[in-house]
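Novice: Quick heads-up: structures coming right below.
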Structure I
Amino acid sequence: MNKYKTDAIEDTILPQRSLSAVMTAQFLSALADNALLFVAIALMRTQHRPEDWIPLLQISFVLVFVVVSPYVGHIADSWPKSHVMMVANMLKLIGAGCLLLGANPLVSYGVVGLGAALYSPAKYGILCELVAPEYLVKANSLMEGSTIVAILTGVAGGGWVVDHSVPLAFTLVIGCYVAAFAVNFAIPVIPAPHARARLHAWNLLKQFLVLGRTLVGDADARFSLVATSIFWGIGATLRILLVSWVPFALGIMDNQTAAGLNALVAVGVAVGASLASVFIHLKTVNRSMLPGLLLGPLVMGAVLSHSLGTVSFYVILIGLCGGAFVVPLNALLQFRGQHSIGSGNTVAVQNLFENIAMLVMLGVYTAAVDEGVTPVGTGLGLGLFILLSLAFLAWLRYRDVKSGA
């Protein structure tokens, strides 16, 4: 066994130095990811692109996830995850550079999406290699907390800086990607479970489908997959919705107000994730449905607001409930997946489900924009969908638990 892994398990409950390096790299990379979205939106507005290019930008990012999902888990389990994270950061850097040099925004942001797709199974999979199962929820809370602080900083900072200088915003984003790349050298190199396994595209696709069926065949994993997919579909749609809702409902035309509201969502998620690590564990994971059921009404309340203060209150609550909802479900999925198809493959299957949900919900949102539906109308529709879908999922879960499935 690699000495880093041995030290991590034997010397401390949570391997502080190893986790600190992972969290720092994740923070810098996620900060740049979230700032870059608002930089790209500002760039497209200066280029006078149509309004429906804004959700298309997010769709180009998500579409890459769906296309490469059958392969990124294999890569994460075939190479040391610290090395995979390093390569992923380099791809993000290339995509941001292409945007800066004037390349097509949708294609450039898609390259960033490719880096993010590679990064995701590696960053979550390495937690399972560093942390014992009973501490996985706590490690996930640290990861989500790091991510949320990065989202908060990246979204709020990106929105503010881009209103003053787009070139400066690009420079800061690229600097964060470079720093994240450098921090990866401090992450332990743990031998891959299936070291240097060859990549055969067609065979991997068939194998991925088998792995997906295996994971979906587990009741706990299936429950978590559906719930987290709905959550991330909500998040992707709400982020873009707020960009259009702010000028429509509040008459505020800058970038930083919508960015600030997205940052408040992140604050709420950070608080919710922290509360989840204390009050919800793998054995009590069904408690996470309670805050989940509040998400729909809160979204509807937010889009019906008429003041910045009121909507700020709502989005904080949305984030809080979202964090308490998704963090325990992520931990449950990783735990079930690690003992069936491997941590890297589990995250890859999860990414496929979640990004298909994002594509569908963003696609519906884009169609609604094309048909002239107002941001308030789309927000009400989103909230109703959240309420009905999670209520149905909660009923299915209750039925399965009651029947002993």
Structure II
Amino acid sequence: MVPKMMRAIAAFQTLPIRDEASLQDVWLPVPTPRPNDVLVKILAISVNPVDVRIRHALHGQKRPHVLGFDAVGEIVQLGVDVRDFTVGDRVFYFGSTQRPGSNAEYQLVDYRLIAKAPQRLTLGQTAALPMTAVTAWELLFERMSIPAAAHATHGSMLVINAAGGVGSILVQLAQWAGLDVIAVASRVNWPWLQKYGIHKLADYHSDLTPQVQALGYDMVDYIATLYDPVPYFGAIADLIAPMGHVGSIVATDDSLPVAWLKNKSVSLDWEYVFSKSDYAYQMATQGQILQRLSALLDAGALRSTIAYNFHGINARNLRQAQAMLETKNTIGKITLQAPFDGEAKALDDIVWKDPQSYADETLVAFPSRRPDDGDRRAGTDSGQRHLVHPTGRPSDRGKDRQH
């Protein structure tokens, strides 16, 4: 029996995450499925940097913003046009930017964006994966045109920010496809990557080019940059092989000198995992990707990237999880597992703060060092951003060289 009201965790305005009003437990009506929807009872979720970005961008509208993307749960209602799923199916997905998120006891999601959950994983292990795994899959196998099959290719790939949420699953998929993977991460996070079978490692604190060459690679066939590409673009242009692919999932406000890639005929591939749902473009492919990932996880070809788990989905735990993300020092994924156990308020009773009281304060909970694969190249002054090709123009490099 589906209730009429549900607990949810909502943001109402942009506030520092340490403020109890930044995320609040509230009561909301349970939504009704449209023809293509399933209504899912949420069993576990995970947090992503996009949750933080959206919370930072709210503009004081007095309505609840239910964040959250990754989820695993049980279908409790079906829209009239739903196919291939039944009530009681356990599914996983990451939803859409266009609809309320997974930080609620019940969520509507288009059935084309879901798949049946892996059977061998725990709820937390499953919730850690959907968004990052589909991002990695689309970047590798759709944007960069690598064959999506076991041992179907050969060559080398450099992965920048390899210990993060996307990186931790992308390195596994790249190895599964047959690539030699070189992972860039802080040295302290190398053991995390080694447990996924990654043993060729470089430290972002030092210049990447000599480190990669010391591992036996004069150039590499693919480079995936999973953090701001600007501070790495010189090394990227130097290390990428002719006809290679450079893929990125992170936008930048700075100009990229893409001309550095021209003389090698290198492709620059962008991946944004919400493009399909934002534009209603081949949405069913994301459910199909999740189906393939589920099979690989059950077969043991891939492993979950869960690193932290909270018991109880409530505003307090979500604030702590987002605060961890804001330090930019986490590895893998942070998950939260039901029950929804916050002390929910009616919307009329929510706490509303004067944002002017924070006008001169940072929104980030903790001042921090740069994340796992930082904002600047080693050797630059703190806070400065440089775009310097390490060896001059790319056209001056790589002639008559093998990779």
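Rule-based calculations on the coordinates, nothing more; no lab input. Everything quoted here is computed from the prediction, not taken from an experiment. Cβ atoms are built from the backbone, for glycine too; each structure is taken alone.
Novice: Quick check on the output: 0.55 is FRET efficiency 1/(1 + (r/R0)^6) of positions 144 and 304 (r between Cβ atoms, R0 = 30 Å, to 0.05), derived from one of I, II. Which one produced it?
Specialist: I
Novice: Still on this structure, please answer the following. Taking -28000 as the value of helix-only ellipticity at 222 nm (-39500 (n - 2.57) for each DSSP H run of 4 or more, over all residues; to 500) derived from one of the structures shown (I, II), identify that structure.
Specialist: Derived from I, not from the others.
Novice: Also: For which of I, II does mean count of other Cβ atoms within 10 Å over residues 96-103, calculated from the coordinates, equal 20.1?
Specialist: II
Novice: So if we calculate relative contact order in percent (Cα under 8 Å, 6 or more apart) for every structure here (I, II), which label has the highest result?
Specialist: Top value of relative contact order in percent (Cα under 8 Å, 6 or more apart), among I, II, belongs to structure I.
Novice: Quick check for you: by FRET efficiency 1/(1 + (r/R0)^6) of positions 200 and 232 (r between Cβ atoms, R0 = 25 Å, to 0.05), which of I, II is greatest?
Specialist: II
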